[in-house]
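Student: Below you'll find the structures, each written out as structure tokens.
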Structure I
């Protein structure tokens, strides 16, 4: 991780959960971190708590579903920090949306889910790559926080919309890797696919009796995912860790 010290990382969804854990660790490792979030006040609180650490955290308000927000956020990075070396696309939205019982409320959930998980990732990656090219950065790293549900069709009804959004992340991550390889770029791309993680996203899914379900299911922590991010970043510059799957022992779906 020494080569990343003093360099700039953008972490989306940095206000809580996995994003907060990753942003904190990168600051501890000496990186200049820009935390994007709708709840920017939470990132500001985190920044104050990390004031005496090796690196620094800046809080920027942005909803990654909105093109203007994304463009303005990366323009802030351009004007204030010059460029970006690492992007962690972490912002994510769950959705419990049974396909046999759709209504207008469910349609909105689907749009929010795909807007955050897919379009947010696409737009942030595009803006980050523009900044890397502008600054001649050809050893950057884009990390997409995915899900095991982006690799198989779950038996749990109601989660297929969310799974579809994560399948899109899997395809787009590999597609970006191949395009960069074709361009002879040394920018690396990694997909990290956790199993069930204890985060606030579970509260937004709307799954019936989810608290009872969690009490009986194996689960990992946000720090478990953070360690996988550090593992990918710590690889030698000519080594690309394309996919990491991290699951709790005993997880059966």
Structure II
């Protein structure tokens, strides 16, 4: 590990120890090491599928069988095999130390809950839970039989995942709680997000304006790295979060 990287990790650890009260904002980068490809960027899901053809609510309502068969079935198969990464587990450790209060995630994979995080705001909903469009009956993804497309409820209604499709609004409760967490935290950990998709991209800016220290962990610099992030640590989420946790515990 370079001296520069050590310095940044130590600086971040000192800030966490001094101020505590962390809110984490996570994106696709924290789940890549769990085997889940990002949606954007090279090798991302939107390289394979046109999001407006397969991930827009109008497309789903018009032809749910097509969306399920092409996009959602593959996502289910990927998420069924995914396990929390070391970065997910490091956030659980920070919570157990009384330092981390809330996780705001843009991910729909449910891995924060699977790892043991207690207060998770799912900004874009989640893929683990589903509901019937006709009667609102709730389902778990593990209960869904994908041999017949699209999956249907016993009432005959189509079943949809409870994630936010393009063309749908962010749930009001998620917006409200994310804002409250951003304005009340002393440290915001930004992990694995490019911070380009609104309105989630504005969350670190809100925290910064409210006096929080922004610690960013990403493989590459982002729109936040110059001007918003107080500490930018370049690297993979699992490696950096493991080293940061060690430095905090020293």
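Student: Out of I, II, which structure matches 26 when relative contact order in percent (Cα under 8 Å, 6 or more apart) is calculated?
Tutor: Numbers: I: 18; II: 26.
Working through the options, I get structure II.
Student: The value 11.8, 33 for Rg and Dmax of the Cα atoms in Å, for residues 166-229 alone was derived from one model only; which of I, II is it? Write down the numbers at each step before the final one.
Tutor: On the way: I: 16.2, 50; II: 11.8, 33.
So the calculation was done on II.
Student: From which structure (I, II) was mean count of other Cβ atoms within 10 Å over residues 134-141 calculated, if the value obtained is 13.4?
Tutor: Working: I: 16.4; II: 13.4.
It must be structure II, since only it matches.
Student: With mean count of other Cβ atoms within 10 Å over residues 86-93 computed per structure, which member of I, II shows the largest figure? Intermediate results must be reported in sequence, preceding the final value.
Tutor: On the way: I: 26.4; II: 22.8.
Structure I gives the largest value of mean count of other Cβ atoms within 10 Å over residues 86-93 among I, II.
Student: Another question about this same structure. Figure out for me which of the structures I, II the number 33, 14, 10 belongs to, where semi-axes √(5λ) of the Cα gyration tensor in Å, for residues 126-213 alone was derived from the coordinates. Mind dumping the intermediate values first?
Tutor: Working: I: 33, 14, 10; II: 36, 13, 11.
Matching structure: I.
Student: With helix-only ellipticity at 222 nm (-39500 (n - 2.57) for each DSSP H run of 4 or more, over all residues; to 500) coming out at -10000, pick the structure among I, II it was computed from. Working shown, then result.
Tutor: Working: I: -13500; II: -10000.
The correct label is II.
Any read-out appearing in this document is the output of simple, stated calculations on the displayed coordinates, not a laboratory observation. Since this is a predicted model, take the numbers as computed values, not measurements. Cβ atoms are built from the backbone, for glycine too; each structure is taken alone.
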